[in-house]
Structure P
Amino acid sequence: MGKQISKYEYQLHGTDGLMKPIIFCYTDAKLEKDAIELNLRIAEKLISIKPARRSFKLPGIIDSIITVLPENCVIKEFDVLFNPEYQIDVLQLLITACKKKNFSIIWPGTYSDGKLIYAETGYSDFKTFDIDKYDVTCVV
């Protein structure tokens with residue numbers, strides 16, 4: 001159910017009618033500069049949790065972090081969530097959090113043929129997400 005739009009369309013029409021979160025899949029220096037990094041915030045909360053419990057606790061951790069961020073902010077650098085030991089659907093986790101407080105995402109990987117890709121084939125953290133299975137908008 002996901003949607004792909006061009007950077008031009010996004011600049012022309014804005015966020016009206018788009019599924020949330022909006023995922024930016026292109027490089028933009030201003031967007032990067034203003035985006036909020038999450039890795040350190042997530043890691044600081046995970047460190048006190050036993051490794052076996054981290055997957056279970058991640059949704060609450062993400063919610064607690066997102067709650068204190070400015071409305072309609074852009075987040076980036078959340079690679080810690082892709083740890084294969086967590087066995088979570090990172091994209092679904094972020095979609096659920098976005099329903100509680102609106103934010104956009106700078107994707108830490110690539111986009112190709114309707115798929116968001118994280119890491120490279122052969123690595124343990126390699127993941128692909130078919131956007132047709134998620135309610136998101138990818139700006140390419």
Structure Q
Amino acid sequence: MAVVSVSMDDRLLERVDEFVADHGYTGRSEVVREAVRALLGEFRDRRLADRNLAGAVTALFEYDSPDVEARMTELRREHGSLIASNAHHCVRDNGGCVESFVVEGDLAEISAFVAKLRASAETVTVEYSLAPTDAIGEPLFPDR
């Protein structure tokens with residue numbers, strides 16, 4: 001097995017160590033391997049490939065840096081054709097921010113956008129929900 005060096009800030013490393021301890025992992029490497037597998041598989045849902053998709057993307061950010069709003073403005077401009085609407089909300093007590101996006105596009109476009117949101121240094125979490133627009137009125141997963 002190859003050894004890979006990964007850089008992360010102290011706060012993220014503390015979160016990884018807490019996760020290791022709380023969930024019974026053998027160490028950081030096991031957590032990183034599982035996270036990489038999950039990320040690589042995340043946008044491989046064949047039921048969504050080659051279809052026009054619509055959905056919501058929500059990002060929670062720390063807001064102790066003036067760079068976060070500039071980064072959001074840059075992403076909104078860069079992905080303007082993908083973003084149907086956008087809302088910003090400041091979280092009261094801890095200074096965080098929530099950015100909500102309604103998106104419409106193909107899986108590759110949406111995954112690139114989500115990846116860029118996640119890559120922002122201030123990102124705490126990014127969640128999304130997608131559905132094919134040609135399936136409106138039909139169950140996406142009829143076998144459930």
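Taken together, the values in this text are just the output of simple stated rules run on the coordinates, not laboratory data. Just so it is clear, the structure is predicted and the values come from calculations on it, not from any experiment. Cβ atoms are built from the backbone, for glycine too; each structure is taken alone.
If helix-only ellipticity at 222 nm (-39500 (n - 2.57) for each DSSP H run of 4 or more, over all residues; to 500) is computed to be -12000, which of P, Q is the source? Going label by label, the one that fits is Q. Compute Cα Rg over 2.2 N^0.38 Å, for residues 12-51 alone for each of P, Q and report the one that scores greatest. With respect to Cα Rg over 2.2 N^0.38 Å, for residues 12-51 alone, the highest-scoring structure among P, Q is P.
Which structure, out of P, Q, was distance in nm of label points 7 Å out along Cα→Cβ at positions 84 and 124 derived from, given a value of 0.6? Matching structure: P.
Structures P, Q were shown, and Rg/Rh (Cα atoms, Kirkwood Rh), for residues 68-115 alone at 1.01 was computed from Q. If semi-axes √(5λ) of the Cα gyration tensor in Å comes out at 24, 18, 13 when worked out from the coordinates, which of P, Q was used? The read-out comes from structure P. Given a computed value of 44 for relative contact order in percent (Cα under 8 Å, 6 or more apart), which structure among P, Q does it belong to? The correct label is P.
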